[in-house]
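Asks: Following this line, the structures themselves.
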Structure P
């Protein structure tokens, strides 16, 4: 696993790629205050994680919505926004609730933000990392869905991934996605993950999607559901007026988590 310093550099590199479209080793070396050798090692690691494509003297991005990335990489993107969204979503959970928490970086932040004062809550999840995050919570019973392990996401999917979900009547489902579009609806980068997300939503009375602003008006490979099938989208205050207006015109209910200035 990369060190904390390396993880912070990786996040910074990905943010530069997202804003500029490409990066040069020399520019990154100056901006990050590290040697070109260190930058090249960072780029090599991120290429191995399929987060970027190296070029002569630098790197270019891989289309972020069409190709799936390891959860450790996606969780590092817009991390502050994900944490704010997770806290807002956690505030919806009350004593006695049964909730389903999907795999993902933002849903992991939700799990971390669940109040230690909660009691008699059941959390059903297809994410092994989320199950481990909650295993010591005194007021939560954790139920893991079962299924086939996808190591890149630490998630459980078909075959057998949705069998238990057919027996669950949850109060709220919390689902992540890769894209939110007024026509294509909610979409995801992986077909197997999208199938499980559909089953998670079908098992809950209230359906909540968590997506930071970078996913709004984006389209990924696999359809999850239409916007009309979801009760609430929680995004963050980084969303643009265009993004919000376009999506709200469809009737989609959106709440924004405030992102602190840093």
Structure Q
């Protein structure tokens, strides 16, 4: 039993074979999934998929690369959707300094608005962070995000920041990069994070793990992430499955 805590089954890459992809995940032992919606197109589809499958859930938020398009209307829309019985988190939200599509000050403002929303509805948040770790942490601290906590999605930064995230009530989620041969950081993180604060994810269709690197990712491949973490920590893969599933249910209040 595994829980893919961050998957984009709502992505266009799955438009032709979504049902088959989901069935392969179930067959591989991925019992639970959270589909993350982050814009006008993906949010409604995330909820639609979650409504169709008993053990698939949705998260709704606004991606930092599109922060320039955020509005009060979208804020109210996400807030209304947070009351849906299958919505378990607000996000993904955060900062992305890699793709220069929204000014940094706009990204920070939209990030802060969504933290406030999550605190208002008392739901955990899912953090997207690309090349912006210090600013992400600063915003989380300034906005008292520890009140709701949540998930550092696809954590791919130094171990140095992990303890700060843990102190703010965040779980650390690892995906495909932990399996990459040329990626020492996520391996160090996998060894360092307390087992009761660790989550697994795919971020499919992106970041496929070894041996499928470079291909379309899918939730069934979260098994490779679990296997690598088990190897790094010197524990059974069954324990990784069990603990990360329990942690996911805890953070999503299931």
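Asks: Thinking of P, Q, which structure, once relative contact order in percent (Cα under 8 Å, 6 or more apart) is computed, gives back 19?
Replies: Of the structures listed, the value fits Q.
Asks: Assuming 18.9 is Kirkwood radius over Cα pairs in Å as calculated from a single structure, say which of P, Q it is.
Replies: Matching structure: P.
Only the coordinates and a few stated rules stand behind these numbers; no lab work does. Quick caveat: nothing in here was measured; it's all calculated off a predicted structure.
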